[in-house]
Structure I
Amino acid sequence: MPEDTLLYVFRDAEGRWLSTVDENEARAFVADGLPEQTIAAMTLGELYAIDAHALVRARSQYYWASDLMTGVARGAIT
């Protein structure tokens, strides 16, 4: 996945970074019970700089940002 890929990023209840390439999907994952939970748009490269083990949802599963930055994880993801 190119490092300039735009992601929609938020934190879960435990503070882990989660992201997806689809803004509507990100909105569906944000918990109604956490009003402080917000969605931010940033690139894969920016997310990687914050947390190399941030989770990126692609093709119905999650990958670490570091896996997507350093090569191909379980097949090409474009």
Structure II
Amino acid sequence: MSLHLLYRRERINELASVLMAGDTIVLMDETLADDFDRATANMPCIAKILSDSATPSEQTATTAEWVGLIEAHRHCISWD
């Protein structure tokens, strides 16, 4: 069970090849949200967008939720 922090859209293909069902992806840049549904449609795990916007959604994770995800996952991998 790993937490993957994705900073650049270009790395999503590399990331996709190592994902497992118990993993979680956090898209660290809200501009990645434009392609969110298409980019994460075939992912075997949960994907969230880091956002502290006033209108949270099922796709977003606040900073507090992100900290909770870090505590809940044994491994954290950054994809910059």
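Tell me which structure, out of I, II, gives 1.1 once distance in nm of label points 7 Å out along Cα→Cβ at positions 33 and 65 is calculated.
II
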I, II: which one has distance in nm of label points 7 Å out along Cα→Cβ at positions 1 and 41, as calculated, at 3.0?
II
Can you spot which of I, II the value 3, 17, 31, 25, 16, 6, 2, 0 was calculated from, given it is P(r) over Cα pairs in 5 Å bins from 0, in percent?
I
Compute distance in nm of label points 7 Å out along Cα→Cβ at positions 17 and 49 for each of I, II and report the one that scores greatest.
II
The value 0.7 for distance in nm of label points 7 Å out along Cα→Cβ at positions 25 and 57, derived from one of I, II, belongs to structure I
From which structure (I, II) was relative contact order in percent (Cα under 8 Å, 6 or more apart) calculated, if the value obtained is 42?
II
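Read the figures in this text as sums done on the coordinates, not as results from a lab. Keep in mind that what you see is a predicted model, and the values were worked out from it rather than measured. Cβ atoms are built from the backbone, for glycine too; each structure is taken alone.
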